[in-house]
1. Output the label of whichever structure in I, II has the greatest value of distance in nm of label points 7 Å out along Cα→Cβ at positions 266 and 282.
2. Hey, Cα Rg over 2.2 N^0.38 Å, for residues 274-361 alone derived from one of I, II reads 1.12; which structure?
3. State the single structure among I, II that was used to calculate helix-only ellipticity at 222 nm (-39500 (n - 2.57) for each DSSP H run of 4 or more, over all residues; to 500), giving -18000.
4. So distance in nm of label points 7 Å out along Cα→Cβ at positions 82 and 106, computed for just one structure, reads 2.0; which one of I, II is that?
5. Tell me which of I, II gives 29 when you compute relative contact order in percent (Cα under 8 Å, 6 or more apart).
6. Please state which of the structures I, II yields 1.32 when Cα Rg over 2.2 N^0.38 Å is computed from it.
7. Could you tell me which structure in I, II was used to calculate volume of the Cα convex hull per residue in Å³, for residues 194-337 alone as 131?
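Values quoted throughout were computed directly from the atomic coordinates according to the rules given, and no laboratory measurement underlies them. Note that this is a predicted model, so its numbers are computed, not measured. Cβ atoms are built from the backbone, for glycine too; each structure is taken alone.
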Structure I
Amino acid sequence: MKKTIKKSWMIVSALTIGMAVFTPHQAEATTAKTTNEITVKAEQQIKGTIKSVYGDSITIKGKDGKNYYIDLQKFSDKQLEKMNLVEGQEISVEGSLVQDYSDFYTFDVYKKSLPKEITKEDLAKLEKLFNQTKKLEKEDKYDELEKVNLEMDKITKPYILASWVPVSFEEFIEEYGFSEKNIVIKEKDEKQLKDIYQQWIKLEKSGNEENAQEKFDEFQKVLQPYLDVLNPPLTFEEYISDLELDIPAEAMPKLKTLYNDAKKADKDNNDQLSEKLWGEFDEMINPYFKPLSFEDYLSNFEFEIKANDQKQLKKLYEEATALDKKGDYEKSNEKWDAIDKILNPYLEANKEILISASKVTINGKVYISKH
C-alpha cells in the first residue's frame, strides 16, 4: 500500500534573492543589507506548549497556532537535565530556522561526542571533512560520502581506542539479562567466553578490526544457545495468534512452511532467499489484514479537514484499501495519489517549522546554549 505523506521536514524560505546589475559600491551595500535581513528573519522567538519530548528535541504548539520542532543539541546534557522538559509545560525558545532535519547535525554537535584529547590539528581536519559530508549528503553522493566518513574514522579511532575503558567480562555478560531469567551459563562455556572476550578487547585496542570482528563472531557462536533460551524464536502459531486475523484453515500449512523456511534463511544469513520467502509470505497474508476505518485513518492528522474534502477522502480511501486488498496496486496507487493531492495543502499549512534553539526559558529559568 502506498502511504500518504505524514510530515514534511522541509520548510520553504521566505527570502527571495533578486538578480540585478550593480556597481561594486552598490553591491557591497546591498549585500550587507541582505545579510542583516536574513539574520533578522532567521532568528525566531517562539512561545508555546510542549507537545512531546524526544531527549534532545521537543515539539511545541506555538501560541501563534503553528507547530514547531525544536532541536536542543546545542545544549549540554546537564542543561537538558536541569530543564526537566515535560509535555504540557509552557516554554519560550529562541533560535534559528533550518531547512532540513539533517541541518541540526552541525560540526559543533558532532564534536561533542569526540574524545577531549583530540588535537586542534585533527579537529580542523575533521571539520573540513565534516563539511564535505554535509555537501555530499545534500547531493545524494552516498558512495563518496562513505569514503569521507572512513577518512574521519581513521582520524578519530586512535583517540576513541585510547580513551576506551572496556567493562569487565562479568559486566558485559550481565548486560544480556541472563540472570533475570535464571539462565546459568555452564562453567566450561563461561571460561571460553571470558578468554574470547579478552582476546577481542586486545584486537579492538590494537585496531585490528577484521580479526576483532571474527573473534566477536566466535564469542556470539558460543553464546547463541543461551541467547536462544533468553529470546526464544516466535513460533508460527504464536506469530499468527498475535495478529488476530481470520485466515482460512486451508491457507495455514503453506503460510507455516513459508514462515519456517524464511526464519531458517534468516538464521543461515541467506539474505537473498530470506527476502524472497518473506515477500511470498507477505503477499499471501496481506489480503487477510483489515484496513483501518476511515475515521481511525483520519485521526492520525492533528488538523481539521473541510467537510467536502473529508467526503472525497473517505470515498478515495475506501476505494484505495479495497484495491490494495485485491492486490491491484497500480490502480490503488492512483487513489493514494489523489488522497495526497487533497491532503498536501493541509500538511503544508500545518507542517512543523524547524528551529535550532540557542536559548530556552522554562519554569522561570533561562538556559543559553554552549555553542
Structure II
Amino acid sequence: MSKLYIQNELPTEILIFIFKRVRFPKNLTLSCRRIAKLSNDPQVKAAWIIYQFGAAHSLFYAIKIGPSFLDVAVAQAIIAQGGILSRYFVQRLHMNFGSHDNKLIELKIAHGVGSSQLQKPQTIPWASDLPISVYIFLLKAASDKYKSDLCLKGNDMELFHFFTGGPQTIHYAPLVLAKNIDQIKDLILRFKFIPLPPKNPDNLPKNNNQENITPEEYPQKDGHENRRQLNVIARSILICKEIVNLWKEIGYYEICYDVNDLVMQGALLIMFPPQPSSRWSMPDIKIINARLTELIEVGFQLTYCVILDILLVFEKRLEQIGKILLESFAEIKHESVVNLLHHCLMETNNPKLNFKSQPVLNFMYKFLPDSPKSNLIDF
C-alpha cells in the first residue's frame, strides 16, 4: 500500500481504525498529513483513548496526558462515545484539582510549619493542570447525571470499604457484605463506582522485600489507586466473586486485569493464613484448585509472574507449603512441575521484575536437580 494511496484514497474510517490501535501514534502522525489532521479531531481522540485504556479509565488517562490532549470538546466526545463518568472519579477529581502555591510550601518548610511530609511536588500532580473549562464541564456533566446525589465531598471508595465489611475480619466480612449487597449494587450500577487504575507495574519501585514497602499516601499525587485501596477491591471479590459481573455490566472490563495479582495472592493467603489458628488444617490440592479455578473462570489469570509473586509472599513458609502450591499450579496449568518452574525461572530474568529472592530460587532449584543454576538465572 503506497503512501500516496493512504494520503489520498484510503477511506477515513480505515484510517481511524488504524490510528486508534497505535499505542504511541506520534510517528504515525508525522508520516501522513491526513492522519495528523485526524489526530486533532475530538471524536478521533476520544475513540483512541477509549480503545487504548477502556471506557472505565478513559477520562482518567485523558487528564493524565494533559491539556495538550484534553479540552471540553474531547471530554464531551469521550462521554458521548461511552467513556464512564463515575461519581468516585469526580470525587477524586475534585480532591486533586488545582495547583499548589509553591511559595507558600517553601515558606512552611522553611519555618517548620505543617506536616513533616510537606514538600514541593517534583512532578505535576494528576488533574492539577486540568483546564478549568474542562473541570467545570465534567462537574456539570456529573451534576446532570447524579443530581443531588453527586456528593462531591464524599468518597465512594470508603463507602465500598464499609459496605463490603472492610473493618471486619475475613470471617465476619461476608455477613456484612451480604447485608449490604443492595447498597453495593447501587454504588456500582447507579453511581458507576470504579476504582482508579493501578500504577503500571513498570513504574513501581523495584523492591521485592514486602517488609520495606513504604506507606502510600492517599490520594496519590499521580492519581492512581494505591495498593491499600486496591486490596479493598480484591478482598470484596474474594468474598463475593459475583461483584466482578456487576463491574462488567457497567463496562468496567479491566477489573480482572487491575486486581489480578492481589486476588490470586489473596485467595491463597486466606487458605494459608500468616498466623493460622489451632483449628487450621492445610488444604489439599483439590481445594486449592477449586478455589483458583473459580476465580480463573471469572476472568483472573494464574500467570508465571503471579506464581513468582505468590512464592515471594510465602517465602518463609515454602518448606511447609511450597510443594503443594507448585503441584496445584502445575495441575491448573496442565503441565509438569518441572516445566512450570522452567517458565517461572525464565520470568525471573525479566528486568521489569527485578527478582532477587535467593530463598525462592533455592526452593525452585530443589525440584530441578539436573539444571545447573548458572544456566537458569544470571544476576
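1. Structure II comes out on top.
2. II
3. Structure of origin is I.
4. I
5. It traces back to I.
6. I
7. The read-out comes from structure II.
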